[in-house]
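Below are structures written as structure tokens.
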Structure 1
Amino acid sequence: MKGDLHIHSRFSPDSSLEPDLIIQTAKKRGLGFIAITDHNKFVEHKGDILLIRGEEVSSEDGHILALFIDGEIPPRLSQEETVDLIHSQNGIAVCAHPYRRVNGIGSRLRDLYDAVEAVNGRCRAKCNNKGKDLAKHLNRPMTAGSDSHFYDEIGRIFIEVDATDEESVRKAILSGQTIIGGNDLTLAGQVKLYLKLGKDYTLRGFKRI
């Protein structure tokens, strides 16, 4: 079963995607499960696809994906506090796009995470290759996700697992039984993306997410 573990809906300040249309799009692209991981916002969605409950949390050092959680994790805490809160909900803490310049944890990384987002749909190959190397260095499972903010991004990066339900997806991730598929961001795609991000940043009054 294929899935995308990093998608943003209209509940994120930088996306306008409707959850129902996210689900429809994911199904059309052959995905069996998705995680809608809005910035610092936990929303429990419903639909006829396996939905992994999640959030992308802005720690004081960078972004952390919280998967399989039951409620909102507050932002602007330390990595340690953020991961502890995720674990208190029996969730999986994933270091998101660790080498992205703007909001990756990078050199501030603490060896706390259950998994590393080794491939992110909004990162180029060099950045993603460093993520893979980090996961190997830490001996942590690899996850991947599109980091979609537009419908055409959904499922461009995905993981494939031998699973049929939420618990078996969870076990596959923690045991490292994931196959990563999709394509890294091209240079043209990166230019288009950063123009869009710059515009959004300006419209938000130069506030970081």
Structure 2
Amino acid sequence: MLSIVTLISGRGSNFESIVKTAQKEQWPVKFAGVIANHAAAKGLDFARSQGIPAIIVEHREHATRESFDAALIEQIDALGADLVVLAGFMRILTPGFIRHFQGRLINIHPALLPAFPGLHTHERALEAGVAEHGATVHFVTEGVDEGPIICQASVPVLAGDDAETLGARVLAAEHQIYPRAVKWYLDGRLQIEGNQVKLSPPEAQLIKL
């Protein structure tokens, strides 16, 4: 049975979606812990309600990113993580951290990468006048939002949308594809080839909602 450790900074709605999907579908998986970088992260409450260890590694107690990431690595390794899931973890990870978990560190980004990496994706999508927006699950590499793509979901940009309404539609899409991507990983169906992810047996890696 593989173990998942999740990193959060806020409400952890994607983490909640993954856990609830795993429970509904009876995945053979252990949620070994949830780590937040501050005590106010609301997702810690959900973890506790599910009997999942809720751990705080306070970033403000570390003078450098390297020191903070070293503390994270120590905690994650102690929990025995086979997969590390970033679910709204609002810290820039150091190259050393990323290398330590290479190939078993995944993230979800609220845009159809490679479009709109970084922050404020919904506002930027609206400013650009795109017809479709969405979300991407990808392996994490040292380049920001550049890692191999596991799966994506696209949603239409509707007349009258603002960042809030578009963001809500994208978040609903995230809750569909993140559990799917995690299950593919747990089932051993993902193979990284260069900067692409091959899914075996093949299945749609882009869904339109």
Structure 3
Amino acid sequence: MEAVVRAAARDGWPAEVRAVVSNRPDAAGLGFAAANGIETAVVDHRDYADRAAFDRALAAAIDQFAPDLVVLAGFMRVLTDGFVDHYAGRMLNVHPSLLPCFPGLRTHQQALDAGVRVHGASVHFVTPTLDHGPIVAQAAVPVMAGDDAAALAARVLAVEHTIYPRAVRWFVEGRLAIDGERVVLTPPEPQWLFADIAGEGV
């Protein structure tokens, strides 16, 4: 979230970050948002009897700000189909794997257990299927000898901070279109990033 906010301000995007909404009252991002003059709201999932009730309240809180795009960042709850459908084509997520590989949790350990040599992150439009949807951008990082899940996660996080703001900017500039399971970027440019050992794009 912080990377998106900073990129929008630094690069003068034709967009405004309207609000940061969290299901956790203690989320660090709320303090960052407030310090940067961004409105905040909290919808605590513990106050609701079930996922559907929580998602309805969450959507109501979000819709008060009339967003063109909802950007998920560190949001670890499974969303109901109704919520996802409400924001169809205008909700992005970043997942710490090269989808469709390793959906769900513990992606870095999954990658290590599978013995892959390349791991990474994907930005995708959200659909009702968990960690699935048309892919906007991906970044690949090497899996190094001696990596544990924490080391691999840190390498992936570095490239997430590059591709997620890039993907959001493409959306706000009106450059993305969904064609079936594919995302078309106009005018075209690379929708992938290959990182070297230091996590820098090459």
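Since every read-out is calculated from the coordinates, none of them should be taken as a lab result. Note that the structure is a prediction, hence the values are computed from the model and not measured. Cβ atoms are built from the backbone, for glycine too; each structure is taken alone.
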(request) Work out mean count of other Cβ atoms within 10 Å over residues 35-42 for each of structures 1, 2, 3, then name the structure with the largest result. (result) 1
(request) State the single structure among 1, 2, 3 that was used to calculate FRET efficiency 1/(1 + (r/R0)^6) of positions 19 and 147 (r between Cβ atoms, R0 = 25 Å, to 0.05), giving 0.95. (result) 1
